[in-house]
Structures are given as structure tokens and as C-alpha cells.
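Peer 1: Next up: the structures, one after another.
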Structure 1
Amino acid sequence: MELQKDALDRHIPISDLLRKALLVAKKLNIFEFEQWVSNELNGYENPEDIPPYRHVIGTPKYFNPYNGWQPIVFEDTGMAEGLSKRPSGQGIAEIESLLANATGQSGPLRMPFPTDIQTYIARALGIPIQSALIIPSTALVRITDAVRTIILNWSIKLESDGILGEGLSFTVKERQVAEKTSYNINNFYGSVQNPQIQQQTTESSQVMNVQQADLPAIRTFLVSLQSQIEELRLSHESRRELDSDIATALAQVESPKPKHGIIRESLSSIRRILEGAGGGLAAKLLMACGRLLMG
């Protein structure tokens, strides 16, 4: 299959590979894959739609006019975790351009925090500063590599289903097979669950544990989150998921024999939803959630 060969060719830009994948998806009427390709090409308008492989990890820093970018030292590990991971929703061509400009340079890339989060950090530190998440260029390389792998895996699945598309032309039978088959994007890349964030360490480990959780603190957080949920402006689907997670966690917190594993999973799901929400309120709630998960 032509698409499969291109996916294996490192000389073909990801943006060109995506355009060919878009053509294949349109011809086969595979809407879900077509939507994913469009998001990758044009950028993700909705932060909640950004997939896990586009979440990058870096070091929060502030700009010192005399010494340049300096790490922000957090006493609060939850705050450090909340600000060390961000979704990257840029179109793939922009990411390719950033990587091309970074070639031969040893310096990392910079992702400025939204204005409201920068204001929050400045107030927390007590000084008017510019802040950003500093990430290595390899973080963007991982994004482009994930996209190439997804397209390769998809083309392999098409081939295994008997859809060969000689010359990017498909028979009626091939189109019928495609329409009857589910090509869920999640099946073509590995899931990311409960990622642990390390900052400027070489030999260290972190453990996410709520076995000795402060249940009253968790209840206070959940009730507070519940009262502010409208201000997060979530999609209908994310709102329903968040409502369910809150209800599940509250039921366990108030149970005579709370199941800590269920509480942990609910808080992890809540954190994932907050990561995609964006905005100052989401950042504050994310930090609070991170503190509970690290407790």
C-alpha cells in the first residue's frame, strides 16, 4: 500500500503524509480518521480533543533580565506537576517548522503560559515576571513520531482488511469493507495513564499514592469543584464525565470502608479533564487535584 511505504520513509514530511492519509480517509468515508487528520493538519481548536501523545513535559521557568530563564522552585509538588505538563495543539506544519529552526541549536523550546496563569504565578512568587514551560525539542519529535506511527498502524490495518488502494484508487468492495469496519484512533497509539513527572533529577522516583489520603481534604476539593463546574465551560461529554467522577469519588469518601483505588482513579480522571479545560480556574483546580494525588 502506497500510504504504508510513505509512512516508513523518514524523508517524507509528516504534513505531506497526513495529506495523503486525508485523501485515503475521504475516499473510504472513514470520518473518525478524517477528523483526526484534519486536527493534526490544522491544529486542535478544542483543548479537550488533544490526544495524550501531544501532552509535553518540561520545566516551568521565569525570565530573569540579568540571568535569563531560571527554574521556578516549587515547595508544592502538586503545583509543580500541574504546571510541568501542557497539551500542544499546534498544527503539524508549525511543529515541523519549530523543529527545523531548532536544528543545530542546543537551546530548548519555550511554551508561554496563558496570561491568566502567568498572572497567577507572578502573584504567587510576589514579583512581576514572565513565565513559560521550557521543553526539549525531543518533546516535539515524539509528537511527529507518534503521528507517523499512527498512520503506519492504520495502513497496516487497512491492508489486513484487504483494502490495498492501488494508486490510491479503491474498489467498491474495499469501500464497503471500510464502511463496515471501526477504525478507532485510540487503537493506533498507546494510552497514557497517570504519567509521573520528574524535574531536573537523574536518579529519582515518584509514587502516586492515596492509600493514606486525607479524605476530608478530598471531600472539600470535590465539593468545591462541584460548585465551580459551570465556570470551566466544558463540553457536554466532558461535563458528564466530570460529574460522574465527582459522584464516584464522593461516594467512596463518605463510605464506611472507602476504596482508595477507586478514589485514585476518579481523581486521575478529574485531573485529565482539567488538563484539557484551560484557563486560570482550571489551573488552580488542577494544582489542588495534583496535591491530593501526591499525598
Structure 2
Amino acid sequence: MNCALVSVIIPTFNRKELLTRAVVSVLGQTYENLELIVVDDGSTDGTEEHLSSFKADGRFHYHYQENSGQSVARNLGISQATGEIIAFLDSDNFWHKDKLKLQLAFWSRNKAFDIIYSEGMTVDLAGKVISEGAPVTNRPSGSILKTLITWNCVTNNTVLVPRRCFAEMGGFDDSLRIAEDFDLWLRFATRYTFGFHPEKVVYYCVEGERLSAQEERNIDVNIEIIENFRKAFPEAVSAWTFRKAMGNLIRWKNDTHWKRGSRPEMKAVLQSVVYNPSDQRVWRHLVKSILALARS
């Protein structure tokens, strides 16, 4: 893996200022055998002109498409890629300069893994670290599907994937505008092993507090993804693992209601208990809901 050509795909839409930082972080990698494919998803802010200085680097490639969403943009990037390995970076995030070097060295020592992923840190718009992220010892390796369906542990901007995997299993679901990476990794986890590289190699930019409504939409899409996955791969996980995954998401959605000062529907609270009765948090939600109803 140490000498393989890596195709890095950055989808972007109207983020020309932040995009520059992302592009520099890729072209400035200490591992230089790469190509960078920027897919402009219909930007109207002069993104192409803003990137003109990078065109002198033969590794840089720019493609424009009408606004169709980042799933379509990533799939276009995959179709244009010539490298043996595919990597993804969102245009508001950026990489540690040794990201590829460290991961490929790890992969060469752990050849049994089909796909490699790592950890990251959270930064503000200026690139200042806000959070060091989760410990680098708490993510699984090997056959990770049972964990993945209950906890999306694979961070998209850290992943290295052989291009053959997309030929064998397909790419991102074009119909999904959010959580499309979760859908992809679930499908890939039915066939491939994942190796966790215990380093923080990506900087995730946070532009502001996530709104509860946006969070709820993300949860709803995750629920839909898991339900569709269950239909497509009915034997991939046990009924108990599926119920636990659904219970976790419904409990998370109920949490968003409490956080913004509203009471979740009792039906949803009871659903989370039925799906995952071993989770003490769902019982606390039930007691809290009953007390709130008694006071109303």
C-alpha cells in the first residue's frame, strides 16, 4: 500500500474560502502519490476561479456538476478516480499533513484489513481545536457491522477504501442528502473488514451549534437507512441488534425534544423502551414523561 496512488475526492458547494484550506491540506500531504478530484456541486460563489492557482499542480482535477447533492458528487469523483485507493474529504474540513503517510504505513503492517479508518478532532472556523475528540482506543476493527449499526463509528473523512470495493458493492445512494456515508459503510461492512488506525488525522470544522430540528432530521434519515438495510440484508444482524439500533436512535430523538424544552410523544418513549429495554436511559425518559403528564 505504501506506493499506491490515492484518489482524494472533495465535494463542495459554495465554500470557496474553506475549500482552499481543504485543498492545501491534501496537496501538502507528506505522502505525495495522490490525485485530488474536486467536484463542484453547482457552486455560484466563483469556486472554479478561486481554485485556478491549483491547476498548475498536475495532481489537481476539477469537475463541475449541476447541484445534485454530495452523494452524486462523490459518485462522480469515484467514477473519475484512477487510484487504487479512494479517500474522502469534505470541503469545510482538513487533514493532518501526515494523514495518508501514517494510515498507509499502518495498513502495510495490517494487510488483513480491507478498509482503514481513523479518528479526528473538532476545530472552529479559524482552525483552533475545540475538542480533542474521542479516545483513540474505543473503535472496533475487523467485522464491525454489529457495532456499526448501533453506533456509526466510521468517520467518513478518515477512511481509505480500495476502489474495487465500489465496483463490487456500489457507491453512495444518490437519493440521500445526509447520512449517506452511514448507509455506505453498513453495506460495505457486510462484506469487508475495517481496521481502526488509532491516530487523530482529520480536523472537523464546526460552524455553529447544531439546531435540534436538523438533528432530528438526521436521526429520521438514520432510522430510514437502518430499516432499508434490514430489508436488503435481513440476515446480516440479529433481531436483537436491529432492535437495539432502532432503540438508540429513537431515544436520541427523544433527547432532542427534552433539550429544547418540549416533551416527546409518549408513543416514541414507549417505542424506545420496547426496542431496547436494557438501556436504563429509556426508563428514565419514561418516568420523566409520566411525571410531566401528571403535572400537565
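Peer 1: Given a value of 35, 22, 18 for semi-axes √(5λ) of the Cα gyration tensor in Å, calculated from one of 1, 2, which structure does it belong to?
Peer 2: Answer by label: 2.
Peer 1: Now for a different question. So relative contact order in percent (Cα under 8 Å, 6 or more apart), computed for just one structure, reads 18; which one of 1, 2 is that? Numbers along the way, then the final one.
Peer 2: Details: 1: 24; 2: 18.
It traces back to 2.
Peer 1: Given -0.60, -0.63 as the derived value for log10 I(q)/I(0) by the Debye sum over Cα atoms at q = 0.13, 0.14 Å⁻¹, for residues 109-172 alone, which of the supplied structures 1, 2 does it correspond to? It would help to have the intermediate numbers written out before the result.
Peer 2: On the way: 1: -0.60, -0.63; 2: -0.48, -0.55.
Matching structure: 1.
Peer 1: In addition: Work out the source of 4.0 here, i.e. which of 1, 2 gives that when distance in nm of label points 7 Å out along Cα→Cβ at positions 181 and 229 is computed. Mind dumping the intermediate values first?
Peer 2: On the way: 1: 4.0; 2: 1.4.
Derived from the structure labelled 1.
Peer 1: 1, 2: which one has mean count of other Cβ atoms within 10 Å over residues 85-92, as calculated, at 19.4?
Peer 2: On the way: 1: 19.4; 2: 23.6.
This value belongs to structure 1.
Peer 1: One of 1, 2 was used to calculate helix-only ellipticity at 222 nm (-39500 (n - 2.57) for each DSSP H run of 4 or more, over all residues; to 500), giving -13000; which?
Peer 2: Working: 1: -17500; 2: -13000.
Going label by label, the one that fits is 2.
Peer 1: If FRET efficiency 1/(1 + (r/R0)^6) of positions 21 and 69 (r between Cβ atoms, R0 = 25 Å, to 0.05) is calculated from each of 1, 2, which structure is the one that comes out at 0.65?
Peer 2: Values: 1: 0.10; 2: 0.65.
Structure 2 accounts for this read-out.
Computed from the coordinates by the stated procedures, all read-outs in this text should not be read as laboratory data. Quantities reported herein were computed from a predicted structural model and do not represent experimental measurements. Cβ atoms are built from the backbone, for glycine too; each structure is taken alone.
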